[in-house]
Each structure stands twice: as C-alpha cells, then as structure tokens.
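Take a look at the structures listed below.
Values in this text are rule-based calculations from the coordinates and carry no lab data. Model, not experiment: these values are computed from the prediction. Cβ atoms are built from the backbone, for glycine too; each structure is taken alone.
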Structure 1
Amino acid sequence: MQGYFAIATVIMLVVLVLSRALLLKSNGVKVMRFGQKDKSDFLILPFALFFIYLVLAGALGWPKVGFELFDNDSAR
C-alpha cells in the first residue's frame, strides 16, 4: 500500500509541475528554458529519472540498483 502511495506522490508532483508551467505560460512567462542559460541543467535529468526508477522499483518489486548483483556467489 505504501508503494502505491509513493507512485501516486510522484505522479502528483509531475502533474503539479506541468500545470504550473502551463499556468505561467498562459500569463506570458517563458517557463521551459531548460539548458539555455546554464548547460549543467542537463545533469538534472538523469538523477530525476534515477529517482523515479527507485520509487517505482521499491513499489513494484523491480530489481533495485546494486542489490541483485551481489546476491550471486560468483559476483562476490
């Protein structure tokens, strides 16, 4: 049950960010300036996707990063 709550929280976060961006865009504010001012903005995307994968992996029973590799005797 807690896993589904975590998934719902991440989905609500994405919906809130996108709705806020649309609201600001309707008022004439340039919202999506991703990578135009600072090229290090592109470092945010892999970490955000990794965070979303960790939430989904915990909730849905997918393999977690770093755990499945060391359960094998030959990999140790």
Structure 2
Amino acid sequence: MKDFYYLIEFFDKYNVELVAVTQKFDTTNAMRRLLRSIMLDFAQFEREMTAERTRDKMKARAKKGLWNGGCLPLGYD
C-alpha cells in the first residue's frame, strides 16, 4: 500500500492520471480518496489471509510427512 500511495503522490506532482482497465482511480475529492483507501485495505487484507492459509496448509502437510517443495529430494519416500 505504501508503494501505491507513493506512486499516486508522484503522479499527482506531475499531473499524471492513473487509468486502470476496470476502474478509474480518481483522487480529485475526499470521497474518492477514501474509496481508494478502502479498496487498498481490502486488497492488503486478502493478501495477508492468503499467506496465512498457505502457511497453515504447508504446516499441516509437513506434520503429515508430505513434501511441500518442488521435486522430491533423492531418497525421500
């Protein structure tokens, strides 16, 4: 999120408009900046939840003795 905010400030400094394929990120008023911030917060939340679920699944597989990596190491049954 910090990178996105930095990028938006940089764009605003040089009057560059960010255009997304599905939505327009308009930052001309407070309400639109609030909505952008809410969308970024939900995106961050989803990334963190995905990372937690992935870690939990990998730990569960390791407890069962299953391999979590790519190719099996030599001699691993």
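To test your reading of the models, identify which of 1, 2 gives -19000 for helix-only ellipticity at 222 nm (-39500 (n - 2.57) for each DSSP H run of 4 or more, over all residues; to 500) when calculated. Provide the component values of the computation, followed by the final result.
Details: 1: -19000; 2: -21000.
The value was obtained from structure 1.
Could you figure out which one of 1, 2 the value 1.1 for distance in nm of label points 7 Å out along Cα→Cβ at positions 20 and 44 was computed from?
1
For Kirkwood radius over Cα pairs in Å, the calculated result is 16.1, so let me know which of 1, 2 that is. Kindly include the intermediate steps, with their values, before the conclusion.
Working: 1: 15.3; 2: 16.1.
Label of the source structure: 2.
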